[in-house]
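Peer 1: Next up: some structures, all given as structure tokens.
No value in this document is a laboratory result; all are computed from the given coordinates. Everything numeric here is computed off the predicted structure, so don't read it as measured data. Cβ atoms are built from the backbone, for glycine too; each structure is taken alone.
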Structure P
Amino acid sequence: MAETPVVELEGVERRWGGDGLLVAVEHLRLVPGEAVAIVGPSGCGKSTCLDLLAFTLRPDRVRRFAVTGRDGQVHDIAAHWAAGRSNALLGLRAREIGYVLQTGALLPYLSGFENAMLSRRLLGLGGAGDLPGLFASLEIASVVHRRPAQLSVGERQRVAIARALAHRPRLLLADEPTAALDPYQAEKTFTLLVELARDQGCAVLIATHDPELARAAGCRIVPCAVEPGRTVIADSVPA
């Protein structure tokens, strides 16, 4: 019996402006514990795909957009958008999705540990959960009391990874998470992100321009087909 996907998109499109770039996700399916990398050049629409999955962008057209929560409930994201159920989308994103941005996006007035706790506090979860173990695995246990200005670029990005995983999301999104790191730190951090997410049973979707880095971390590659004015993202793995 096929495993229930965490997320499944078919015929999901978003266009920028009147005649701007069309990003068309023809088919994309992720199951628990799977790591997929969307690979393509800068500006081709990889971040748009992630933002659609994070419900921060509304699609222009949808054939199927389904997300399955940890409780097994299947959520029709297209129906939520059509009915204007923004609160339902916000709640679903907070519970089921972790997002690692390229810049880390840490709050400057909070310590590393306080930044990482934000995803749990947003949900009203008591205690630190897996965070001490995540900080140890990410080799940043020494920075728990430091603020972002006192951290290296690599340390800030690892705090952002810990924050994205702290509430045990169902889906982890990462947008060029190692672009600002040197090659050694990039490979190490990329691999740690994938391993820790898999340990939690997350499905992982990473946008990157570096297919070799993604392959080294064990990701399945989904290339972007870039055409004039249009980018197509099509998963070759059958449902």
Structure Q
Amino acid sequence: MRLAETAWPSVPVGGLVLVPVGSTEQHGPHLPLSTDTVIARAVAERVAAALVPEASGPVLVAPAVEYGASGEHGGFPGTISIGHEALHVLLLEMVRSLTPWAWRVVLVNGHGGNVRALGSAVGQLRGEGHDTGWLSCEAPGGDAHAGFTETSVMLHLAPELVRVDAAVPGDTRPLATLMPELVARGVRGVSPSGVLGDPSGATAERGRELVEAMVADAVRRIAANRADTRGRLLRPVEHP
């Protein structure tokens, strides 16, 4: 299932490759810099296990892309951002190198800041004739960053990396409301702790439910194989 652990003669030709796309960026004083990558990798691996082999063919999970477009978090030590343009090129060349032997590539995104590069790169790749798409690890109704949602998910996936005693509430306004300030001032200018939301009350059990919902949503999108003009995979059409 993990491409990096497979010798080349054992790599199936004509299968589906899932590529987790994460980031290395601050997630408040209580979550690790790898949070987005941990989530994207875990969702991709669970999706690979859940897909029906007869329908999808062999499924492999590629090594995660651990650097993304995280400029909005640049005011915090530890954040590493390669920016939109570099990420765009990385995704282009990566998918181009996969498609000679993989019939389909799906990028599983864990960081909202990557969406611009994903849309531009995958839109271009589809125009070149590559069977590729992308989706995000989404939790409907979740808070924006390092709050209840991500803290719960990390308590489920990697509790040893969560410093519960260091968790603090941040700016809890909806992301749509915060966005103009985030663009103008960056995350640190809006929330000195780096938290956009409130991790209070987060639990591993809620995190398990959130991950299961992310996986189920991703499986539906991959199986439907419908995409918008930027290559984002859509949910199946529901017939009355």
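Peer 1: Here relative contact order in percent (Cα under 8 Å, 6 or more apart) has been calculated and equals 30, so which of P, Q was it run on? Walk me through the numbers before you get to the answer.
Peer 2: Details: P: 30; Q: 23.
Among P, Q, the structure yielding 30 for relative contact order in percent (Cα under 8 Å, 6 or more apart) is P.
Peer 1: Among P, Q, considering only distance in nm of label points 7 Å out along Cα→Cβ at positions 177 and 193, which has the greatest calculated value? Walk me through the numbers before you get to the answer.
Peer 2: Values: P: 0.5; Q: 1.7.
If we compare distance in nm of label points 7 Å out along Cα→Cβ at positions 177 and 193 over P, Q, the biggest value is for Q.
Peer 1: Same structure, new question: Can you rank P, Q by FRET efficiency 1/(1 + (r/R0)^6) of positions 33 and 57 (r between Cβ atoms, R0 = 41 Å, to 0.05) and just name the one with the largest value? All intermediate terms of the calculation are to be shown ahead of the outcome.
Peer 2: Details: P: 0.95; Q: 0.75.
Across P, Q, FRET efficiency 1/(1 + (r/R0)^6) of positions 33 and 57 (r between Cβ atoms, R0 = 41 Å, to 0.05) peaks for P.
Peer 1: With mean count of other Cβ atoms within 10 Å over residues 145-152 as the yardstick, tell me which of P, Q scores highest. Please list the in-between numbers first.
Peer 2: Details: P: 14.4; Q: 26.9.
Across P, Q, mean count of other Cβ atoms within 10 Å over residues 145-152 peaks for Q.
Peer 1: Here distance in nm of label points 7 Å out along Cα→Cβ at positions 65 and 113 was calculated and came to 3.9; which of the structures P, Q was it taken from? Don't jump to the answer; show the numbers that get you there.
Peer 2: Working: P: 3.9; Q: 1.5.
Matching structure: P.
Peer 1: Where is distance in nm of label points 7 Å out along Cα→Cβ at positions 81 and 97 largest, in which of P, Q? Could you put the intermediate results ahead of the total?
Peer 2: Values: P: 1.1; Q: 2.6.
Result for distance in nm of label points 7 Å out along Cα→Cβ at positions 81 and 97 over P, Q: largest is Q.
Peer 1: Let me ask something else. Work out the source of -9500 here, i.e. which of P, Q gives that when helix-only ellipticity at 222 nm (-39500 (n - 2.57) for each DSSP H run of 4 or more, over all residues; to 500) is computed. Write down the numbers at each step before the final one.
Peer 2: Details: P: -9500; Q: -13000.
Derived from the structure labelled P.
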